[in-house]
Structure P
Amino acid sequence: MDLGRTGVWTFQLDLVPSARARELAAELEALGYGAIWLPEAVGRDALVASTLALGATARVTVATGVVPVTSRTAMTTNAAWRTIEEAFPGRFVLGLGVSHRPAVEGLHGAGYGRPLETMRAYLDRMDASLFLAHGPATTPARVLAALGPRMLALAAERTDGALTYNVPPEHTHAARGVLGDAGVLAVEQKVVLGADADTARRVARAALQVYTELPNYVNNWRRLGFTDDDFTNGASDRLVDALVVWGDEDAVRARVQAHLDAGADHVCVQALSPEGVTGLPLDAWRRLAPALTA
């Protein structure tokens, strides 16, 4: 698994035609990013989108960030994982997560069980799945979306590492302690390019608001010392500044380096657009590349 030191986490490729998404994946590769992380929630199937992006590129790693385990059976996921790896050896990483109760129950109509038990059972079923097609010559890579110590420990025990999301460098240091030396630690980092504090925090707060209503994230922030005061009205300035780096390219590079110094192997930046979730942050990706990929 070669993610490089930095990559891009983005759902904006879902918002353009697939042909344009393939062009953008090729440009991100040309800019020097080591990996492209594609989520799955209410947009495209991340495994299909990953395959399309891999077909449009030659070297960059494409990863799911992440596939909810409730969206398909373990046997189906195992088959897709091995199929993509056989077609694009060493360039695909399967990221898996338990998602959140509102999405699992409200969108998928499934039951939301205890996260650790759900993920462990899913990995058991994946590993026991029958796959009789022509398989990959290389061992497929997979990571878990993990925040708390028990899910991080499961990632270390059963997979190649973890992807953390909405975390400051302090969490990265603790996550590395749980993963140990063997597991790959990839960290998502939100970014707003712009020097005006009020504007940057407005953009960041709009992006964070949905997460302040999800217990998995709130519980993790509580472990880091944040309180109810930080979760009201979208997010406090303290929470915003901890989770979203804003400023110029040097500020972003410094925050990325802080994660790397804390134990991350890879940082994938999620550039936030002043236009909101529908804005394509192409200018930010281009501006950040020289600072992050050199």
Structure Q
Amino acid sequence: MATATKEYVLRLEGKELSITNPDKPLWPEAGVTKLRYLQYLIEVSPYFLAYSKNRLLTVIRYPHGIQDKSFYQKNIPDYAPDWIKTAEWENTRYVLLNDLPTMIWMANQAALEWHISFHEAHNDLPTELVFDLDPSTAEFGPVIEAALQLKEVLDELRLPGYIKTSGASGMQVYVPIKRQYSFEQTREVGQFIATYLTQKYPKTITIERLVKNRGTKLYVDYLQHWRGKTLAAPYSTRAKPQATVSTPLTWDEVPQIHPTDFTVETVPARIKTKGDLFHPLLEADKQVSLDPILDFLKKK
């Protein structure tokens, strides 16, 4: 006799959502089922949605969990409910992850990674300057070292930096900036800072794009920061065995942490204790001017 498939109806913000296969293991090694995943998203949604609102969203879907096949999805599916907000950008109809029902509907479709643009859907100006620290080896120590070295440089330039784990093997540093610069301008500043780092630490840091040419050096990626490109959102889960989460940190924590410290199971309690450490990125009075650096670069 066939076993009936479990299905729940979840009511959120006036929407009815059918939750299928709630017991499906999405992260089998971590013991995270779809139901546990949805609980995590509901817990962190007030913080998560603050960063995804009105951004171009790309998800990675794993219909049978992280150990099986996956695919990227940018266009909204034809069968999506009509209440999901969207925006068209360069011939793609993107979902706008603006509310909890949208998040849970997509999570029920096994969207396990959430990657957002560096700009809002209807505005091509970047909202921050971002550096992605990408190691070439399995060790996490070089990432910590490079992050602290980058912070030294940002301090010298009087630029605030906010750091998070990628949820995978690296970390990312965000500088909140005034909403008045083009991506061409932020590219100039990013290249200047990353190049300076490689000159200061030539044995351990590189800006070489090709993986085969990096050796064991850590790659400081400033090129990813561009219109239409994306990075894992703060509090996004990642398709790693431990059900890791891209998690904001304090700089004091950086020397002692490992990405596997921050998971679906640990992050909600962490937010209750520490609050949202990325919140300054949302505050207008924390946004800084890049004019002094751009003026300096013009004179070079």
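Some points to look at:
- When mean projected area of the Cα convex hull in nm² is computed across structures P, Q, the figure 17.3 traces back to Q.
- Looking at FRET efficiency 1/(1 + (r/R0)^6) of positions 21 and 125 (r between Cβ atoms, R0 = 41 Å, to 0.05) over structures P, Q, structure P comes out largest.
- Computed 0.95 for FRET efficiency 1/(1 + (r/R0)^6) of positions 29 and 269 (r between Cβ atoms, R0 = 25 Å, to 0.05) - originating structure among P, Q: P
- Among P, Q, structure where FRET efficiency 1/(1 + (r/R0)^6) of positions 13 and 165 (r between Cβ atoms, R0 = 30 Å, to 0.05) as derived comes to 0.50: Q
- A value of 111 for volume of the Cα convex hull per residue in Å³, for residues 93-140 alone, calculated from one of P, Q, originates in structure P.
- Of the structures P, Q, the one that 7.3 was derived from, the read-out being mean projected area of the Cα convex hull in nm², for residues 69-172 alone: P
- Comparing percent of Cα pairs over 24 Å apart, for residues 85-236 alone across structures P, Q, the highest figure is found for P.
- Source structure of the calculated read-out (distance in nm of label points 7 Å out along Cα→Cβ at positions 109 and 253, 5.2) within P, Q: P.
- If Rg and Dmax of the Cα atoms in Å, for residues 149-188 alone is computed and equals 11.8, 32, the structure in P, Q: Q
- Given -13000 for helix-only ellipticity at 222 nm (-39500 (n - 2.57) for each DSSP H run of 4 or more, over all residues; to 500), calculated: source structure among P, Q: P
Any read-out appearing in this document is the output of simple, stated calculations on the displayed coordinates, not a laboratory observation. Fair warning: this is a prediction, and the values are worked out from it, not measured in the lab. Cβ atoms are built from the backbone, for glycine too; each structure is taken alone.
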